[in-house]
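Next up: some structures, all given as structure tokens.
Read the figures in this text as sums done on the coordinates, not as results from a lab. Computed from a predicted structure; not experimentally measured. Cβ atoms are built from the backbone, for glycine too; each structure is taken alone.
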Structure P
Amino acid sequence: FIGQAAEHLKTNGTIITVESSLADSKALHDFIDANGFRIADSEKAHIFFEDIVALALKKKG
């Protein structure tokens with residue numbers, strides 16, 4: 001999804017995605033960066049045994 005999103009996103013558009021603290025966040029962040037996006041904002045909520053993080057992504061540049 002993130003790899004194809006840039007061609008569909010409006011100027012100044014935002015992608016909202018979520019990640020779990022149980023996942024490999026470095027790999028996701030590297031993938032986001034490699035696909036021309038940056039993390040513009042994030043919010044975290046602790047639910048049961050993990051943190052759920054909502055990420056707002058913007059195109060670089």
Structure Q
Amino acid sequence: MYKDLGLATSIAAQLQVPVPVLSLVKEMLQMAILKGYANEDMCSVVKCYEEWAGVEVAKSKE
């Protein structure tokens with residue numbers, strides 16, 4: 001997925017299309033990769049936020 005974000009960033013630059021959120025998402029995914037979540041999907045970003053906030057995102061009990 002990180003590779004795909006890199007390709008999208010490159011294409012956007014070639015087309016001169018601003019995509020500020022894409023850069024942020026790429027950076028967030030890079031942080032997740034550095035924390036050992038390289039083989040997981042975008043949910044790995046949520047796991048990073050769980051660790052930073054000291055909480056666990058869980059399914060509602062209702």
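Give the label, chosen from P, Q, of the structure having the highest value of relative contact order in percent (Cα under 8 Å, 6 or more apart). Before the final figure, lay out the partial values.
On the way: P: 43; Q: 24.
By relative contact order in percent (Cα under 8 Å, 6 or more apart), the leading structure of P, Q is P.
Upon calculation of mean count of other Cβ atoms within 10 Å over residues 12-19 from the atomic coordinates, which of the structures P, Q produces 13.4? This value belongs to structure P.
Structures P, Q were compared on volume of the Cα convex hull per residue in Å³, and the highest value belongs to Q. helix-only ellipticity at 222 nm (-39500 (n - 2.57) for each DSSP H run of 4 or more, over all residues; to 500) was computed and gave -5500; which structure, P, Q, did it come from? Structure P accounts for this read-out.
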